[in-house]
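Take a look at the structures listed below.
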Structure 1
Amino acid sequence: MKILAVCGMGFGSSMVLRMTIESVLKELGVTATVATSDIGMAKSEMADIIVTSSEFAPLLKDKGVPILEIKNYVDKQEMKDKLLTVLPK
C-alpha cells in the first residue's frame, strides 16, 4: 500500500504529514510506503490513499482513491481516526 502526503511545494508540510502518518501506522501495526509530493506531481502519481489539506483535496478528487483532509498535521489522533476509515481491515 502506498500513501501519498501532498502539500503545495512537496517539502515542509508534506514531510510533517509523512512523519505523523508513519507514527500512526507504526502504532496500528500497518505496513505501508509513505511518500511526499507537491500538488502538481501528485496528480500523476499512483497511490492507494492521499493525505492532504482541505485546500488541495478538491484538486485531487479525480484520482479515484480515498483523500483524507487533515486540519492539524501533527495531531496523531486526527490522523489515526481518518486513516482507520480507509485502511483495509
Structure 2
Amino acid sequence: MWNIYILRCNDDTLYIGITNNIERRLKEHASGKRGAKYLKGRQPFSLVFFHQIQEKGQALKLEHHLKKLPKDKKEYFLSNPNELRDFIDIFIAE
C-alpha cells in the first residue's frame, strides 16, 4: 500500500510525495536525514492531505500529475478534499 501526501511548508508552498510508510517519511523530512532537499529551510511543515493507493506505479503517476497542477488548483483541491479524492479515484481508474 502506498500513500500520496501533501505537506504545507512554513513559506506556504506545497510539497507532494509518495511513501509506503507515512509516519517514517514524515520523521525523515522533519529530521532532515533522508528528507527531501526541497523541505530544508521550509520547516515546520504540516501534513494537509494523504490518500492510500494500491500500486506504486499509480502513486508515481499521480504524484507527477499533481505536481504539475498550478498552485491555485492544488489549493482548491485542499479546500475540497472529497473532490481531490474523487479526482484521484478517476485518475487511477483510467
Quiz prompt | For 1.7 (distance in nm of label points 7 Å out along Cα→Cβ at positions 16 and 72, calculated) the corresponding structure among 1, 2 | solution = 2
Exercise. Identify which of structures 1, 2 gives the largest calculated value of distance in nm of label points 7 Å out along Cα→Cβ at positions 8 and 24.
Key: 2
Quiz item: From 1, 2, which structure was mean count of other Cβ atoms within 10 Å over residues 48-55 = 14.9 calculated on?
Solution: 2
Self-check item: Value 36, 28, 19, calculated as Cα extents along the principal axes in Å, assigned to which of 1, 2
Solution: 2
Quiz item: Which of 1, 2 yields -10000 for helix-only ellipticity at 222 nm (-39500 (n - 2.57) for each DSSP H run of 4 or more, over all residues; to 500), as computed?
Solution: 1
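Laboratory data are not the source of any read-out in this text; all were calculated from the coordinates shown. What you see is a predicted model, and the numbers here were worked out from it, not measured in a lab. Cβ atoms are built from the backbone, for glycine too; each structure is taken alone.
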